[in-house]
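Readers should treat all values here as calculations from the given coordinates under stated rules, not as data from a laboratory. It should be emphasised that the depicted structure is a prediction, and the values quoted were computed from it without experimental measurement. Cβ atoms are built from the backbone, for glycine too; each structure is taken alone.
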Structure I
Amino acid sequence: MRTVNGYRKISVFNHDIPVPYVPLREEVEVHLIPDVERDVLEVRVWHDNLMVQSVTYPLQEFPRVHF
């Protein structure tokens, strides 16, 4: 969960993502979907059960998770 700031953006791993059409200070859900075949990470932002934004970044820009 992230809160939309006064500029209608959220921050995920030092990436500012614009979130249009969401009221200021509202909480949104962030879903991270890795695609290892294309070597990208899709960030989907949801508000009131609607996807309001989707952006794609290279996987190298995000920390790796090791189990």
Structure II
Amino acid sequence: MPTALAKQRKIAIVGSRSVGKSSLAVRYVDGHFVESYYPTIENTFSKEIRVKGQEYATEIVDTA
């Protein structure tokens, strides 16, 4: 759960089919790369990060 001081940010990953949008999102959030292909309609991932001392609660939308 984001802290009260964390700024909220939404990020959309867009691109052509089969280019690795889902793999990119999973790599960023979970730290591992998915090489297999499973068609995605839409997934949402969350990750809290700190940049230059500022906390951010990010919501990453992986589009079709």
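Of the structures labelled I, II, which one yields -4500 when helix-only ellipticity at 222 nm (-39500 (n - 2.57) for each DSSP H run of 4 or more, over all residues; to 500) is computed from its coordinates? Spell out each step's value before the answer.
On the way: I: 0; II: -4500.
The read-out comes from structure II.
One of I, II was used to compute Cα Rg over 2.2 N^0.38 Å, and the answer was 1.14. Which one was it? Clearly, the read-out refers to I.
When distance in nm of label points 7 Å out along Cα→Cβ at positions 5 and 21 is calculated for each of structures I, II, structure II comes out greatest. For FRET efficiency 1/(1 + (r/R0)^6) of positions 29 and 53 (r between Cβ atoms, R0 = 25 Å, to 0.05), the highest value in the series I, II is held by structure I.
Structures I, II were shown, and relative contact order in percent (Cα under 8 Å, 6 or more apart) at 45 was computed from II.
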